[in-house]
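Each value in this text was obtained by applying a stated rule to the coordinates, not by laboratory testing. Only a predicted model underlies this, so the values are computations on that prediction, with no experimental measurement involved. Cβ atoms are built from the backbone, for glycine too; each structure is taken alone.
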Structure I
C-alpha cells in the first residue's frame, strides 16, 4: 500500500496535477487503518488542471486543494487498500497571443473524482499494528489502478476547465528497496485516456497513452523526519482533435525534492517542490509547491 514506514501514512500528490508520486508512497503500513489527507498545491503551468494537455501560449496559476481518504486491509496475506480523492481548484489563466481570450480569466470549481485500489505483490505483508511495530521493512513491489471519473466542473464552451470530461485509467507499479537509512524507489505507469466528445465546443479529443517512470532517493534522519531527491520522465500522449493529429507528442523531465515529517504517531505531513527542467515543444511545463497534512486512526 502507498504509505510511509511509520505507523501513519504519507500519500502522494494526485496525478491530476503532476502525474508524479512522492517518495515513500508505496511503503507498507499496518492494515485496518483509516487515513485522511489535506493538500494545498500552488501550480504554475502551460496546461489546464489536466496537466496531460498543454496549450500553446497558455500561462496558468492555480491553487489546488485536495481531500483524500484511504483505508488499508489485507487480501490473501498481502497489504492492500482503497482510496478516494476529490479536488477543488481556483485558477487564473492568460494567453500570450490572446488566441482564445485577452486579459486574465478566473475559474474555480470541483475537479474529477479519483478512486485508487492498491495491492502488494511481495515485501508488504498484511500486518496488525502490533505486528508492524516489530517488522523490518524490506524490498517490495506493489501495483495500483487509478480510475478518474469525469464528474468535475466542465463547460464545453470554455477553454480552461477544472474537470477533464473524460475517463482515465492508470495502472501503476511501485518498487523499492532499503539501504540502511536510505530508500531507492522506482515507479512506472501508463495513463489510458477516454475520449472527450465536447472539447472546446463540439470537437472530439483523443489522446494516445502517456508513459512515465520516476525515481526517488530518500534518507531517514530519524523516526520523525526524512528527505528525498525526485525525478520523473514521461513521454507519449499525442492528441487528435476531430481525427486530426496535433503533432504534440510529449517528452519531459521533472526534478524535485521533498521532506516528510511526523508531529505525533498519528499526525504528519509533507513539503515538496517539483519543476520541469527539460521538455519537448508542446509538452507540459509545470512547477508545483505542495503542503500536505495527514492523520491516521
Structure II
C-alpha cells in the first residue's frame, strides 16, 4: 500500500474486465447497507469533490469512509471531512499513520539501526492529533521491509518490541494501530509482514489492544488464499478488514474471490466494524460507480 495508490487505482479502472452484475444505481437515500463498507475519495469521482462524494456515498446507503491520505491533508481539510461524516452519521475508517519509503526499501524495523524505529515512533506520535480531529479509532501501519542480512526471528522480535513501544504511545488515547500484511508476489516485494497469520503472531507477541491486524483480503488472496479459514483462525487479533477482488484489485464480482461467502461469514461473526473498499472500479466514469454500488448491494444481500 502506498500513500499515492488512490490515483494508481483510479488510473487503471478503465482497463479491468467487466463484471456481470447490474449497473443500476440505487436511488437517493437508499436503504443503509448492513455492514460498514467504506468507500474512499475516487470511488465516486464523478460526483464532485471529497465532501460531495461523502454525501453521495451516504445517500447510497454506505455508513463509513476511508482516507489513507488524511494525515497529509491540512487541518482545515481534516476537520471538514470529520464534520461531513458526523452530519451523515458515518464512521471514519483508517488513515495511514506510518508508511515505508517504497523506493528505498525502508524502514527496516527489524534491523540493527534504532534510528529507523525512532522515526517510526515519531510518525505514530504525530498521528494522535490527526486521529482526534478525524474522530478516527484505527490507523494503518506497515512494518517496513525485511533485512536480508538478518535472521527473520531476530527481526520479528524487534518488530514486536517496536510495536509495544508504539502501543504505549497510542493506547492511552483509545486508538488502535492495525498492521497491514502486503503481498510480495504482485505489489510489494521485500516487505516484512506478508500474511495475516504473520500479523497475528506479532499482535499476540505485543499483547495490547492498541495493536491489531488489518486483514486486506486482496493481499491475502494473492499471498496465501484460504481466506475464510484464515480469518477464523486469526479472528481475535483482527480489528479491521479491507476488500478488493483479484486479479485487478477492483470491486467484488470482478475477480475470483467469493465475497458473498465472505460477507455471510462476517455477518455470522456479527462483525460491526469497518470494511474498507480498498480497490478501484472495473469500469471508468459514472457507469463504473453504478456498478460499484450494485456490487456491494449484491454481496450485502447474501
From I, II, which structure was volume of the Cα convex hull per residue in Å³ = 111 calculated on? I
Relative contact order in percent (Cα under 8 Å, 6 or more apart): greatest across I, II for structure II
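Computing distance in nm of label points 7 Å out along Cα→Cβ at positions 163 and 187 gives 1.8 for which of I, II? Can you show the working numbers first?
Working: I: 2.6; II: 1.8.
The structure behind it is II.
Using distance in nm of label points 7 Å out along Cα→Cβ at positions 43 and 67 as the calculated read-out, with 1.4 as its value, let me know the right label among I, II. Don't skip to the answer; put the middle values down first.
Numbers: I: 1.9; II: 1.4.
Among I, II, the structure yielding 1.4 for distance in nm of label points 7 Å out along Cα→Cβ at positions 43 and 67 is II.
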Among I, II, considering only distance in nm of label points 7 Å out along Cα→Cβ at positions 195 and 243, which has the greatest calculated value? II
When helix-only ellipticity at 222 nm (-39500 (n - 2.57) for each DSSP H run of 4 or more, over all residues; to 500) is calculated, the result is -500; to which of the structures I, II does this value belong? I
